[in-house]
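Before anything else, here is the set of structures, which you'll find just below.
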Structure 1
Amino acid sequence: MTAASAPEGPGAASARLGAARGGESAGVRGGAGARLAGLAIDLGYVCGLIVLIPWIAYLLLVRRRGLGSLRERFGLVPRAAPGVPRVWVHAVSVGELEAALPLLGALAERSPALDIALSTTTAAAQALARRRFPARTIFYCPLDFSFAVRAALRRAAPSALVLMELELWPNLLLAAGAAGVPVIVANGRISARGFARMKRARFLLRPLLARIDRVLAQDATAGERFLSLGVTPERAAVIGNLKFDRPVLAEGAAVRRDFETVWGYAPGSPRWIAGCTHAGEEAALLDAHALLRASFPAATIIIAPRHVERTDDVLRLARERGLRAERYSAGGAAAPPDAIVLDVTGELARLYAAADAAFVGGSLIPHGGHNPLEPILAGIPLAHGPHMENFGEVMRLLGDAGGAVRRAAAPAEIAGHLERWLRDPAERAASVARAMAAVARHRGAAERSADAILAALARGTRGEP
């Protein structure tokens with residue numbers, strides 16, 4: 001692969017992905033070897049679980065994280081219908097699931113008879129997937145024990161396995177390779193921090209990367225990182241970022257109108273939304289809100305914590321500052337609240353349209369940031385903290401468009417950007433329009449990815465795990 005600054009067209013992608021499986025991939029596939037390696041990995045997992053018991057208990061009892069279906073976690077996933085080709089798409093959490101939506105649509109459009117099964121790891125993504133695709137086969141991804149992934153592959157019987165962004169689960173990759181199931185990484189990316197760690201463990205990762213048949217990288221930087229870790233050029237291509245293919249929210253005005261009616265706000269009242277926030281960020285954002293209210297006393301804030309189980313913590317922080325704060329799921333209040341905490345999943349992308357501006361979380365702390373395209377596609381500008389490494393190429397594109405994206409490291413800077421946007425709605429709208437035009441010029445990754453996956457599916461074979 002020669003990484004390019006712009007996504008490849010469908011013809012180039014198909015040509016690049018048309019190469020037969022390389023000797024590197026074929027040479028490491030073998031049922032007996034995979035089973036022995038799987039047993040060794042299982043032993044390591046058991047030792048790790050023993051060490052992690054206190055952390056697991058904390059997640060279950062304190063953070064109230066769900067395990068999901070234990071039946072599915074141990075490989076007893078829904079069986080495939082006989083004689084119907086199936087693609088198994090795996091999206092770990094809500095972010096990967098949202099990125100997968102355009103790809104799922106493109107696959108269904110190009111191959112209506114294809115059975116698309118969808119798995120997730122987190123309970124939040126599972127709930128969202130079931131709401132979005134009630135007619136699809138949806139299940140929890142099995143734990144990466146060899147017996148569980150082999151059972152899941154037997155029952156799911158995929159003709160191809162698509163992993164969103166990057167999921168290097170050793171036993172899953174080993175079992176898929178032994179079964180002759182092509183593995184494709186879609187919207188592939190490696191964060192800067194992840195790349196630094198992976199380079200140090202390159203000798204361990206090479207056998208796993210050899211089990212991946214195709215890498216569809218989202219940008220040139222990601223493509224070069226995959227190559228440097230050992231993915232061979234004939235198995236990789238820069239396809240483009242699927243997140244650019246999310247549609248513009250056409251009903252934004254109706255979303256805002258309905259929101260203001262339900263909660264009793266005056267039409268057009270000032271409002272901003274802090275999306276995908278993490279612990280350590282909400283206090284600074286609430287301080288920024290206090291500064292904003294000095295100029296706009298009627299301003300309200302919507303806070304959407306990345307993990308909804310933190311809702312009570314965020315409500316407490318808001319109320320400690322004297323704000324009347326309510327849960328979004330309450331669906332209204334006796335009087336319009338000063339702050340609303342979004343405590344349901346799958347609503348954030350749409351709810352951005354109820355606000356005038358946004359702040360994208362995961363960026364005041366060294367987390368790497370969250371998707372900046374969602375507020376833009378909902379029609380509002382955004383501020384962000386200094387840590388947006390996970391979206392480097394996207395941030396450069398939006399920055400070049402001018403005006404709709406602003407960096408801030410402290411509450412006063414956040415409040416300053418918000419105040420300028422509230423005072424000049426015409427320039428705010430113009431800056432978002434420029435950003436939307438830039439996004440539109442980079443669409444097409446979903447169609448290119450679907451073409452590549454269907455080509456790999458046509459070449460693949462299925463063995464017995």
Structure 2
Amino acid sequence: MRIAVVGAGYVGLVTGACFASSGRDVVFVDVDEGRLEKIRRGESPIYEPGLSEMLRRNLDAGRVSATSDATRAYREADAIFLCVGTPTGADGDAELGAVFACADQIAEALRERDAGAAPPLVVVKSTVPVGTTHAIGRRLSERSGGAAFRLANNPEFLREGSAIGDFLRPDRVIVGVEDEDAGALLRDLYEPFTRHGGAGVMALDIRSSEMVKYASNAMLATKISFINEIAGLCEAYGADVEAVRRGMCADERIGPHFLFPGLGYGGSCFPKDVRACLEMGRRAGVATELLAGVDAVNRRQRARFAERVAARFEREGGLAGRRLAVWGVSFKPNTDDIREAPAVDIIRALAERGAGVTYFDPEAEANARGALGDVADAAPDPYLAAVGADALLLCTEWDEFTSPDFDRLRRAMARPIIFDGRNVMSREHALAAGFELYSVGRPDAARASVEVRTRAVAPPVARQGIGAGAELGRRPKKNG
């Protein structure tokens with residue numbers, strides 16, 4: 001089977017490489033010749049663990065090619081997967097210009113296909129508002145002169161940093177189809193990846209398939225905003241959100257997934273898809289108040305973190321002239337993606353207050369330079385980023401940041417202050433090394449045991465200075 005993958009971006013690259021790994025012939029179609037040249041050399045244009053290696057293996061086996069000649073690629077394909085971007089527009093809705101432009105090219109190729117050739121399956125894998133796949137189908141029919149094709153929707157559920165594993169071992173594969181032949185072809189394509197477990201291929205109607213993607217991402221975003229809102233309550237009342245989370249997640253009805261406090265969600269999916277749901281609701285006159293709150297909490301979370309940093313230095317003259325180190329700029333570990341990354345907003349907010357910021361990220365430095373410009377400086381090493389810093393901010397939970405050499409870090413820094421925005425550093429080790437450690441939704445570890453006894457029924461009291469989120473630079477008591 002010959003597969004054309006339209007759009008050699010994140011989703012398209014992973015989709016095509018994984019299909020090729022199962023023995024299919026895949027051609028990547030893109031307008032970016034620089035990107036195509038990298039693919040031809042077996043180099044992934046994006047950072048995703050294992051992707052370059054997979055591309056090289058399939059190139060060597062003759063199963064992968066790349067071209068900007070869209071008409072030829074579509075004319076010879078048995079299945080065409082649309083994987084182009086649908087970014088959020090100014091009105092909050094998805095920008096569909098690239099999707100419809102591809103549909104026009106496919107329509108042109110349909111007119112030129114051999115009359116005896118089987119009609120190709122056009123699969124919309126891009127995340128599109130409900131009703132878009134049918135709109136694409138109508139456009140194909142109108143602009144191809146009624147040429148035959150089959151239509152399907154097939155949303156992706158790939159997590160950046162673990163996308164290859166997600167594709168090769170999916171929890172489920174959702175397909176929206178309207179005829180048995182389309183469903184059978186997609187089942188055949190995905191059979192190598194679903195034979196080992198999971199729910200397999202789930203065939204739905206096309207509109208429901210489109211909605212599953214939005215509903216899934218909106219649910220996961222809701223869980224993240226929920227636990228961050230609980231973390232705010234924990235900070236106000238002196239509770240430990242990590243203890244609260246463990247107790248709550250032990251309930252099998254709730255479970256542990258995506259309930260980790262931090263700086264909120266980012267990336268190319270959750271923010272875009274939540275806002276797309278809001279826009280779909282606005283257009284249909286359907287209230288989406290819960291998702292509006294999810295979006296608002298997420299935006300506020302990164303601002304709250306920046307405010308906590310500023311509050312720590314307020315009584316010492318503010319942030320002007322202070323040096324801050326930031327570890328991690330990508331929106332999550334194991335990716336170089338900084339789209340909607342909390343760290344970018346936090347760095348800008350602190351720089352606006354007069355702080356000098358130096359950051360380090362294992363993979364996202366090039367993208368960060370493009371986004372931040374001269375707002376902040378990059379460092380080639382995490383400890384060099386921390387040299388002379390008045391505080392260190394951990395914004396992305398890369399593995400190498402979770403257990404640093406605290407003694408080396410303290411020697412490098414001007415002040416022993418850490419703001420752990422992901423709650424991944426060891427409180428015990430940081431405090432033992434003499435650091436002040438501020439985390440999300442956690443009280444002063446040294447005072448926690450006392451406050452549990454004295455504040456059982458007391459309301460929250462306004463605190464001066466740094467507040468209940470600080471974990472002071474002294475060794476905690478054993479029961480702290």
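One of 1, 2 was used to compute distance in nm of label points 7 Å out along Cα→Cβ at positions 147 and 243, and the result was 6.7. Which label is that?
2
Taking mean count of other Cβ atoms within 10 Å over residues 115-122 from the coordinates of each of 1, 2, which one would give 15.8?
The structure behind it is 2.
1.29 is what came out when Cα Rg over 2.2 N^0.38 Å, for residues 203-330 alone was calculated for one structure; which of 1, 2 is it?
Computing Cα Rg over 2.2 N^0.38 Å, for residues 203-330 alone on every structure in 1, 2 gives 1.29 only for 2.
Match the computed value 19 of relative contact order in percent (Cα under 8 Å, 6 or more apart) to one of the structures 1, 2, and report its label.
Checking each candidate, the match is 1.
Quick check on the output: 4, 18, 26, 23, 16, 9, 4, 1, 0 is P(r) over Cα pairs in 10 Å bins from 0, in percent, derived from one of 1, 2. Which one produced it?
The read-out comes from structure 2.
Can you say which of 1, 2 returns 1.00 when FRET efficiency 1/(1 + (r/R0)^6) of positions 283 and 315 (r between Cβ atoms, R0 = 25 Å, to 0.05) is computed?
Values: 1: 1.00; 2: 0.00.
Only structure 1 yields this read-out.
Determine which structure produced the value 1.00 for Rg/Rh (Cα atoms, Kirkwood Rh), for residues 267-306 alone, calculated from the coordinates; the candidates are 1, 2.
Considering all the candidates, the number was obtained from 1.
Laboratory data are not the source of any read-out in this text; all were calculated from the coordinates shown. Keep in mind that what you see is a predicted model, and the values were worked out from it rather than measured. Cβ atoms are built from the backbone, for glycine too; each structure is taken alone.
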